[in-house]
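K.L.:
Structures are listed in the sections that come next.
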Structure I
């Protein structure tokens, strides 16, 4: 790839022609496009399931496809997955921030998304084979909850989902299990927000779906720091145990990617980089990470999977818990 940011110290390198998609590219009138889920289809096409906010302020999801995952995007002429509040009242104020997991056992893609209900954000789950027809399973995690993704296979007979409930104790990352994708329990605290001056002290949440590696399940996660001038959304890394993903074995001490470019610092929600999807290229090492910038545009960054794992080995703690607190099981 040409046009990649040349600072080799960066683990995530921006595409120099960012943003790759904006509201101006859409075939119908919208306010902003951002926070896309991503998947590499069997024919090599990259599919983005983009969050699109209309001028009412209500979001829906829309498919964009590209042969190289960079440009020449073919965008559906109308919403691909629109809120359906008549049948699913929890979607009254929109559907947002999808993550996509291919589940081989089902032969389907699992799309987790935020259903924006009167009671706040909840986790919705839908299944699809072709991103044209969707089987909604409804809300699987009640408000206030979001930033969810399904792991691609069962563990000891149970499905696992990463998600981020918000309670009086804070906004932390959990994993829950289900026998049938509908009924969820055994909620494990995986990774809490840190405290004080840390870059991820205010809240944390899953960014891209967990990616299986020989070392464990690699996740990008977003961390938020509240400052006198507003919140800053940055990205860090963590590694979950391969056989027991509810065990976090490494967590980056530093953020690896933050809002520094004008298109990341200025927009409807300033100072935000927010990945929801990543695809691994056929070489087995190059990652394309798609992220929302300032809740206004869609951007691209690339990374080496090997570099990420090597960096995490030397820039992480071997526990993800807050000292003095224990995981809830």
Structure II
């Protein structure tokens, strides 16, 4: 919404909470509200969701209501209104158990061809919503693109052990190697998807920072991740040494974004290499947009043992 506000588009923000970038307050679960908001709209970016931080605080029915029924409401009304482009913000969490290879196996190379095996209600409902998008493109000719986004929120990690082992910035820069992207690149991917949907019809795309790794690195990534990174970005060692940062011993999966770069024409600007260049120059590795957005938090309340309770 920040980016669209500075563009030639007339953008309307719909949310359950007020903000400087929200024009309509309400829930996508309310079909009449959705219908009213869809008037004169030619493109929808659907990012409303209950997600992983809500698994332990909300019921499975809450997830079904928002992620499935809410998505169905938007699709039904978008199709009725003649919307030309529908973009759904999904998640790499939809892959679920497919992301974790067994002990001793190579790291998983995650492309759009990997079959999801959801591990919680979040993944189940996001995958169901993706399938609704595909159905509406097939049955109603509503152009729908699904973006399976990796991590991009700035909040601290939910894993207590990760918080203990790594400084927060250290952890996030590490993740740019294989499972994170900057919010500015996420925005550019969504805007390209809005533009490309009428031509592409339907597609699923992994949206994550471009990894320096290849498939040939997958076995070694399980046992000596730093050694692999050293081959591609050797300058990281001096930057990490100055900050007292460390590289994880093992990396278990790598998100590959080639399809998004090829079919959407996406050109992410922020990755591990750019972060190392910025840090070496004494600069913030995040984009200006990421710094402007900042941290919003996942819940109205705070928790003693992390950013949110885990199930």
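Every number here is computed from the coordinates shown, using simple stated rules; none is lab data. This structure is a prediction, so every number in the text was calculated from the model and none was measured. Cβ atoms are built from the backbone, for glycine too; each structure is taken alone.
K.L.:
Consider the structures I, II: one of them gives 0.85 for FRET efficiency 1/(1 + (r/R0)^6) of positions 140 and 236 (r between Cβ atoms, R0 = 35 Å, to 0.05) as calculated from the coordinates. Say which.
P.N.:
On the way: I: 0.85; II: 0.15.
Answer by label: I.
K.L.:
Where is FRET efficiency 1/(1 + (r/R0)^6) of positions 12 and 228 (r between Cβ atoms, R0 = 25 Å, to 0.05) largest, in which of I, II? Present the calculation step by step, with values, prior to reporting the outcome.
P.N.:
Values: I: 0.35; II: 0.05.
Comparing I, II, the top value of FRET efficiency 1/(1 + (r/R0)^6) of positions 12 and 228 (r between Cβ atoms, R0 = 25 Å, to 0.05) belongs to I.
K.L.:
Hey, helix-only ellipticity at 222 nm (-39500 (n - 2.57) for each DSSP H run of 4 or more, over all residues; to 500) derived from one of I, II reads -1000; which structure?
P.N.:
Numbers: I: -1000; II: -10500.
Only one of I, II returns -1000 for helix-only ellipticity at 222 nm (-39500 (n - 2.57) for each DSSP H run of 4 or more, over all residues; to 500), namely I.
K.L.:
In terms of mean count of other Cβ atoms within 10 Å over residues 92-99, which of structures I, II is highest? Working shown, then result.
P.N.:
Numbers: I: 23.1; II: 19.6.
Structure I gives the largest value of mean count of other Cβ atoms within 10 Å over residues 92-99 among I, II.
K.L.:
If you don't mind, there's one more thing I want to ask. Have a look at I, II and say which one yields 15 for relative contact order in percent (Cα under 8 Å, 6 or more apart), as calculated.
P.N.:
Answer for the origin of the read-out: I.
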